[in-house]
Structures are given as C-alpha cells and as structure tokens.
Structure P
Amino acid sequence: MSRPLQAATLAVRTGIESDPAQGAVVPPIYLSTNYAFKGFDQKRDFDYSRSGNPTRSVLAEAMTKLEGGCDSVITNTGMSAVNLVTALLNPGDLLIAPHDCYGGSYRLFDSLAKKGAFEVVFIDQSNESELQKALERNPRLVWLETPSNPLLRIVDVQKICSMAKSVGALIAVDNTFLSPALQQPLLLGADIVVHSATKYLNGHSDVVAGVVVSKDPELAEKLSWWANCLGLTGGAFDSYLILRGLRTLNVRMRTHQENALQLAHYLTDNPWVSHVYYPGLESDPGHQLAKKQQAGFGGMLSFELAMDLDQMKLLLASLELFSLAESLGGVESLVCHPATMTHAAMSEEALENAGVSQRLIRLSVGLEDGHDLVADLAQAFARIA
C-alpha cells in the first residue's frame, strides 16, 4: 500500500499467511526445542529455541512494528524484561528510576544495587530540579514509567529524553499501562520500551511474558545476546497466545478506557472517595500532558478512600464484578490494594515517599458493561455504615 499501515492493521495482519509449508492463515506454533542444521557448520535461521523460535519471532516482529522500533526480544516474564535491560549496566553505572514505579521493578533495582551490580537513585521525575540534579551525576540509564503504577502520574517523555540524552544516558520506558495502541515512547525519543506482555498485550490473564523493544540495532543486538545468555526468552505457546491477543488490542483498549472514564466520574462524586487518580479526568494534573503524548488514557485508575481499614475490607469483600487479585490488563475487572499486594516489597518509608497509602485502591477496568461495573461499586459502597 502507498500509505503507512495503522497500528490496528499491523496488530491484526503481522504474521498472517506467513506459513510457507501449508499456507496456514494464522502462523503455526513451533514447539520444537531444536532445529536440524543443513550440514556441517550450516545453521538455518533457527537452531535452538532459547536463542530463536519461529513463533516467537513473529510476535517480536509485530511488537517491533507497533512500537516503531528496529527489533524486539520476547522474554518469559515481565520482570525478565526489566532484568534484561539492567544487563546493559556495569558496576558503578547509575540508574535513575521513578520513586513511584511498580513495586517489582523497585525491588529488583534496589536489590541489584545492594549487590553492587550498579547504583540506583529513586527520584520524583516530575520534579525538574530533582531530575536535573540526578542527571548531573551522568547516569547510564534513565527508567521512566508513565502513567505510573499505581498513582497514574504522568511525566513528559519527550522532555526527559532530551534532558537525559544531553548527558549521554539511555532512556527506557515501561509502557505496560498503555500498550503501543495508546503510547509509543520510541517516537518520543526513548531508546528502549519495556512491556509486561502478561497485561494488555495478551489481554486474557493466561500468559506470563515480557517484551523489550529497541530503537537502535546495536542496542538490540546486545539485548538479544544477553537474553540468550541469561535464558530469559519466552516460550512458543506463550508467544502464540500473546500474538492472538494482539489481534484485538486496539478494540479492547477502546472499551477499557471508556469504562475507566465512566468509573472515574462515578468515583469523583462518591463521598467515600477523597481522591481519584485518572489522567482522563480534566481535573487530573497530568491530563494535558497525557493528551499531548498519549492516544488515550487507558483502563487503569486508582482512588483514595475516606474510610477506616475495616470499612475498606468490607467494601472489597462486597464487590461482585471485581476480582481481588494482582496483575492487570485482562478482559475481567480487578481490584487491588497496592500497599499489601503489588507494592508489598517496598518498605513503609518507600511507600510513603511514593504516595502509596494504606487506603489506596487500584482498579484494572475490564470489558464488562460499564453500567454494571458502576452498579457493582455502588452496591458495595452502600454496605458501608
């Protein structure tokens, strides 16, 4: 075609009719562990599935196109994807990370730094003076997470990338909350994009995997080498399921965010809620910036409760259409208490510094009817005396 294909088309069509053997419309699953050489010292495109797998390669191709990169690595978990990026760091290198990042990322960065793998400083990246001070220490890598987990804070990707590159730093962006359907950090100046593919990319809560997309071929080659060396690559069947999930990514994201906005408006007017964190609300401090760098506001929201812990426990127990569970991005709605669940690995001091209180609730808004979800919240709040 003469015009560039849109994201929805790329998500649907990548890999379709790519099977040369049987002409299968959907790319097949290659479960073989190893692949025969043509002859002595004559390797084919694939030799061993840790280093390369045809099914995984189709998924990597799709993610590369969707994020506008040059190559992708598919990993066996989201945390493997995060860990893979840290393999680029050496002892003495500095990593700048957000103080309010996902608890698993915080734990990994903090633990590896304590072992001497690199140095890390956690800062409020929306504070320009604090960020500038950290950049003066010449970091090797700046890690961004926008919107942040769980407070949905927005930072200016393009501006921070410009600032970081002025001191020679690489920039990696965790794009899990939005997916490439709603945000493309590489086009905003980032070098690396990371996803927990467990979440929106797969979309059905039945796969654990990750993705690392690179803008630069040399960087991509390093990441691919380390993924093979460390044994972090994903399996064929998981890759097949994620590829199937990608086919409906854009459609799902539209409904996720429509429902999330409906719930955000309901919660804003609820007397039991003291604050709602959702950039889709015009009152949210990150709203204008989100409009500038995102194609939508996503399906995640958080809110602060104006009640005691016993009332909060009753509220959570009364919900019928929200499962109390970790993870996010599936077709089903989930409710989470970050302080004791997704961010439990952080110390009380770190939680307080990040603004994650004991009364903060996070919702992963699913694809159920939005009116049903509002009604479920309403009946649960009605039980609070």
Structure Q
Amino acid sequence: MNEGVRTTEAVVIGAGQAGLSSAYHLRRNGLEPGRDFVVLDHSPRPGGAWQFRWPSLTYGKVHGMHALPGMELTGADPGRPSAEVIGEYFAAYESAFGLRVQRPVDVTAVRDAPEDGPGRLRVETRSGAWSARAVISATGTWDRPFWPRVPGQETFLGRQLHTAQYPGPGSDVFAGRRVVVVGGGTSAVQHLLEIGGVAAATTWVTRRPPVFREGPFGEYEGRAAVAMVEERVRDGLPPRSVVSVTGLPLTEAVREGRASGLLERLPMFDRVTPEGVVWADGRTAGADTILWATGFRPVIAHLVPLRLREPGGGVRLDGTRAVRDPRVHLVGYGPSASTIGANRAGRSAAREVRRLLDGEAAGDGAPVRELTAAA
C-alpha cells in the first residue's frame, strides 16, 4: 500500500438520492460507515442536486420525489423551496443513519491500482486518495448541463442561460423581456408557466412535438418507461432520462397554459442571430433571453481511466455493475436516474458489493440487518 493512501472496502461517490440509498443499503448489509466504506460528496452541504434548484420550485411543485429508504419525508410545507425541504431531509437522513458523508470532496479519477493490493481501485480526490475494492459511482447529472450547438449562437447579444442557472421568474433576465425557451421536458414547461407572467413575450421551441400524458402514471407505466432506458444501457448507448420517455403530466396549470397559447410549441429554429432566432423557412422571433432547458448528461469523467465506455458511447451495465469492470457500479445512471429508481439500484449495488467483498460470484450474500432511522 502506498503511503498516504487511505484504505477502505468500498467508496460511494456522491451523496444525492442514489448515493445515500447506496450507503444506507451498504450499512444494512453489515458494512460500517467510515470504516468499511466512505461516502464522498463534492457539494458544500447535504441535499444533492436539490440544493441548487431555483427558489420558486417549491416542494409542492416537485414532480415524482420518492423518500429515501428507511425514513419518510413527512410534514413538509408544500410552499417552501424544495432546496430547503429536501436539503434538511437529506441532512437529517445522514445523521439518523450515521453515514458520515465527507464533503466537500472532489473526486478527480478512479483507476486500477494493483500497487495498492490485488484487485484494488484508487479513488483520487483533490484532498488525497482512497484505496478500495469496490466503487459505487452515484454522481448524477446536475454538474454536466447539456448546451446544444446552434449556428450563430456566439453572436447573440442578449443573455443565454441553462436550467442549471435558472434564477426564478423574478430575475431581470425575464421581467419585461422577450424569452425563448428551448426544450421539451418538465423543466421547460415549469419555466414557461412561471416566466409567462412576467415576460414581454415567450416562445417555446422543441426538437420533437411534446407528448402530454393524461391519467394516472402507475407502476406498469413506470416499469415500461424504465425498460426503454434500460435497453439503451444494455446496448452500451448513452442513456436517455426516464423522464424523457414518460411524457409531460397534464396538470391543471398545464391545461391552462395550453388553452392560453403559452404552451404553443414551435419546431427547433435553424440559427441564432444577434437579435433572436431564425427558422429555415425564414420565420424569425426577436429575443432578449434564450433559456436552454435542454437537460443534462451523466457525470462520469472520473471513470475515464477504467475505459468503461462502449463503442456506442455509453457504459454497458449488468444491473448496476459495469460490464467492463465488475468492481464498479453506476447508480443514478440511465434507468436508475429517477428517485425511485435510485433507491432500488442502491439496494442492488450494495448487495453486489457485499458479494464481491465476500468473494461470492452469486448467491444471497451476507444476511442483511433491519435498519431504521433510530438505529
């Protein structure tokens, strides 16, 4: 073992929904936080990506938030910002289960490290390195916003920002401005419903016609959506988000937005000009602000030294386990990117890690312990 490299059995990278779920289940499988495994999180405080959400996204507006395993989120004020509600919930969860999350810690690389011992991985950070036998990467997507490249984009004289930078409808980048919102997901719709009340004019642009979903979204529909994403991951292709295949929920606010014309969608424009956007047929729209609600990509650059990517550009998984390196699990990636998916994947990854540590190729592994918030 190299001097100065700390040793543990497993490292969980990230303390959002996926990371905390994984940590909970590692402990439930008999591993001790801080000794047998460590959780490293680059964010300044608990809350995962939720802590960076805009203030106007109140808890009551959150779409599809599922509780972490073993501890429900109860009594939350739906009028409070989701960043505060979920941040406090995650902090209480970490404390209740003694997960001992280390932050802020920036993981820069994970690489094979036989010099640390047979079968070991080296997790390198800006504050030192860890040697481990297994890694659960639960880094999500928030830190990698996707900006499409459009001709003329660099000439635009107004303001361009991404959902990750969205300051809320009260910002002067929207009030009294002509705003173009690009993107066909839930965030784009939420932004438009907020901005529409303060902007001088709004234009909604998507690459494909949006699909609005009526009626309940039950277990059958959820499983079908996850299966569509899972198929891409099995084929080694970059995953699409689960939300991208579920359609947009047709809430009362969305119905009103469609009826008023606020949610009237236009196809993607051809280029950006200094004063706005232009379509291939010559149609134009003036703009002071372009808001790119164009989603995010998985944060997996730290795994590059392990050469996990397939020719199709994605990481092929068997469950949560990387096919090219069974010591590595990806949770919150592809089919487990939703909150309920992250919970299930965390449980699966923890069991597989325990089997690896026990030297088992298959089977049930060590018996799990019942674990509650009072434990």
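The numbers here are math on the coordinates, done by the rules we state, and not lab data. If you're wondering where the values come from, they're calculated on a predicted model, not measured in any experiment. Cβ atoms are built from the backbone, for glycine too; each structure is taken alone.
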Can you say which of P, Q returns 22.0 when mean count of other Cβ atoms within 10 Å over residues 189-196 is computed? Q
Out of P, Q, which one gives 3.9 for distance in nm of label points 7 Å out along Cα→Cβ at positions 29 and 61 as computed from the coordinates? Q
Read-out percent of Cα pairs over 30 Å apart, computed value 40, structure in P, Q: P
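Going by relative contact order in percent (Cα under 8 Å, 6 or more apart), which of structures P, Q comes out largest?
Between P, Q, the highest calculated value is found for Q.
The value 1.6 for distance in nm of label points 7 Å out along Cα→Cβ at positions 141 and 349 was derived from one model only; which of P, Q is it?
Q
One of P, Q was used to calculate helix-only ellipticity at 222 nm (-39500 (n - 2.57) for each DSSP H run of 4 or more, over all residues; to 500), giving -11000; which?
This figure was derived from P.
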Can you say which of P, Q returns 4.0 when distance in nm of label points 7 Å out along Cα→Cβ at positions 13 and 277 is computed? P
When mean count of other Cβ atoms within 10 Å over residues 53-60 is calculated, the result is 24.1; to which of the structures P, Q does this value belong? P
Out of P, Q, choose the structure whose coordinates give mean count of other Cβ atoms within 10 Å over residues 69-76 equal to 23.6 when calculated. P
